[in-house]
Structure P
Amino acid sequence: MTTLKKPSLKKLAVNGAIWTITGYAFSQCLRFGCNIILTRLPGIQPEFFGLMAVVNRLLMGLELFSDLGIGQSIIQNKHGEEEEFFNTAWTLQIIRGCAIWFICLIITYPAVRFYQEPRLLWLLPIMGLVSIILGFASPSQSLLNRRMELGKVIIFDLIVQVVSLSALVILAWQMKSLWAFAISGIISGIVRAIGSHFLIPGKKTKFAWNQDAVKELVSFGKWMFVATALMFLAEQADTLLLGKLLSFGVVGVYTIAATLANVPREAIKSLSFRVIFPTISNQVDLPRSELRSKIIRQRWKIVLGAAVVLAFLVSTGDLIIATLYDQRYTEARWMMPILSCGVWFSILFYTTSPALLALGKPLYAAQSNLLRFLMISLGMPLAFTLKGTLGVIIIIALSDLPLYIANLYGIWREGLFCFLQDVRATALFLGVLILFLSIRSFLGFGNPFIFIS
């Protein structure tokens, strides 16, 4: 009888990377296609995108401020495959989901007063119901990430996205109101929650409460809570503050520009969590010098590709927006290249930060996100006073720099320093960017860095 050979870690990582990048490309095509359709539907105004951006950021904040690192614990913990640990994690997840909705009810009225927007009075509680629904979703997706069986995860995510976006377009076409966004969010949560229980055949969930498992989950989760709470403040404070400083119409335009500018960042971030983190988690027992060598060798390939893609996006992003969107979104054209340039520092960050998490050191991520949050929260109001919308966009673009610097300190402390590689990669990025800008100028398309505010 022959025994099937288990795939090597390298093969799993390569397959995982292919699935992640391919899935992300399809996901972005669906997302941008949906956005373009929505911007052309009668009755759907730019302020809808701005208002929903603020609502989603508030709900994301509740999610992250209550994050126990349940998914990461299943991936990282040696007991992640055990039924008792798995079911205890699921039980904690349900409790957390209900708690999030309750907190959502509490913050609704203060949010209405802060933004002077009465529609939040019904939008937040309804959208908050998704937290309860997703609390009952099976953690099987995290288990598949642990095993690096990413094909199932990617296909499942795409199916949920197709259903969700289809529902949104149909409802927006028929209802021409914010209710379309709220109802489609509920539909998306229901489809994801039910579908997750079929990801692993035979894998059943049931209520469980193992004290040892709870201790391990909470032990890892206490720093994950701090790290993810600060990550929310660092990554979403821009939109929340913009909602106060500017009109929801301008926030909607910014959301269009930021969504396109962040494509490389989100791709690398997805690769970071789904491939880099599990891969390094399986190699943490190696001597640091050997682990560092493996990380640097594989990281260089990722950073090279990202440099070319980002340089292309910086030099053509304004043209893409001009082609895809109507005159109501004109201001997104000048925002786009500025925001794209700032993404470079997050690419350097997300290709090393998973190593620190795999080593069980989420504190470094907390420190990194704290610095970014301070720059956003202190810099944006000051920049708005001095330079208006342009100043705010520049601060947002530069906000990933402190994130990167703090992370650099962490990888130095842990013996994984790779600053020289960052210098070479940055020089390459700038060289490719200059080349693309020269070609653009030669073809008569001018300079994308025209500040119209």
Structure Q
Amino acid sequence: MVNSDNPPQIHVPIDNIKVQATLRQLEQPICLFGEGSAERRKRLQNLISSLSDDEITKILRENEEEDDEKVENTKQEITWYHEGSDQLQTARYWITQYSLLRAKERIEKLKDYVAIPEVHRTAQIQDLYRQLRTTALHCSQLADNRPLSYCEFSPNDQMIAVSSWSGLCKLWTIPDCKHVRTFRGHTINACCISWHPQSTLTQDPAMINLASSSFDGSVKLWNLQSDEPIAEIEGHAPFRVSKVKFHPSGRFLATACYDHSWRFWDLKTQEEILHQEGHSRAVHDITFQCDGSLSATAGMDAYGRIWDLRTGRCIMFLEGHLKPVLSIDFSPNGYHLATGSEDNLCKIWDLRQIKNVYSIAAHQNLVSTVKFQRTEGHYLVTASYDNTIKLWMHSTWSALYSLTGHEQKIMSADISRDGRWIATVSYDRTFKIWSAKQIR
């Protein structure tokens, strides 16, 4: 044993942080009372000189094995991948081909846009913002005898679908807000109703045009010719399905479930081809990137996740919110993403930088909905339980305009594809249509 009072020349780290880390690895206190960095380095030198090489190696190896085991257990807790079927493999290949064409089209449009002189582009955006500052209430409609939960414009912008806690889902015309049809099928609170991307455009009215979900886990499919569902997707009960969303191709449907998972369904066979876990609490919202290659989920565990549908991998972990994430939406530019949370914040994420690039102190209560302008993404709409809707400028994320009119909390909001209308539904049982005076 070497005398610790006269240690041999042993090389130890000079940096104080590295010295403390080495002491921790050797299972020693990283700091003693009244000890400075020089004394700490001296103590480490004495400690190393008093131990044999075998003893040091054994301690370090045990610590490394424990750390590796902790990391592996953490990974297993965070993300679990179910074994996929041949049908899933076929779907992934199909989505790859589909999304590549969509991405090519998006990039070509971006090139055309960038070719416009910057002074003209800036003038167009400023003109849009000037018009949006004139946004006012266009009409208000009492839609049910229970609170309304969700709304979405039809692809041709001539109708709006609204779901209610009564279990009913209704269609209304735009802009005169006349009732068209009532879908009867849910026996408990309806959570969401979503349009097929080609409904009211090229989709046959007798085929699947809408999907809805409810608190009891039921998911129903509807056409435009009947008040009754034409099919039902089973497998979620008794867990709440908070959101249903069609893939941009219209071939697949995603469901966000309160059993901590989200599902991916092939509508041709009406079979589940993917059951994806990863959140530690309920999955509240789901959306797709415009190309169709990525999906994004918002969880009650305060995290968001980005999934690559072509490989099945979670490619980005959205960490930063302090409370459950209630809404998530992709910008049409393909790389920006917004999340809204119970912490009253709206966060902007950049897939290229793989990080949060801006946090907006958006509201005085939880943010129930975030929506980008459908075409260019020049502005963002947020809705909140503080009864307000707010518009935010893209890139600077500064406040553009605020809308008030609902008597109670706003449950959901949407923007029409042509940008003329903003719709909101509220706990006060009304839906409201808003429009800028100069672009009605």
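Here, each number is a calculation from the coordinates, and none is a lab measurement. Model, not experiment: these values are computed from the prediction. Cβ atoms are built from the backbone, for glycine too; each structure is taken alone.
Points to keep in mind about this one:
- Comparison of P, Q by Rg/Rh (Cα atoms, Kirkwood Rh) - largest value held by: Q
- Test item: relative contact order in percent (Cα under 8 Å, 6 or more apart) calculated as 20, pick one of P, Q: P
- Which of P, Q yields -7500 [helix-only ellipticity at 222 nm (-39500 (n - 2.57) for each DSSP H run of 4 or more, over all residues; to 500), calculated]: Q
- Across the set P, Q, FRET efficiency 1/(1 + (r/R0)^6) of positions 389 and 421 (r between Cβ atoms, R0 = 25 Å, to 0.05) reaches its highest value in structure Q.
- Distance in nm of label points 7 Å out along Cα→Cβ at positions 253 and 293 - structure with the largest value, from P, Q: P
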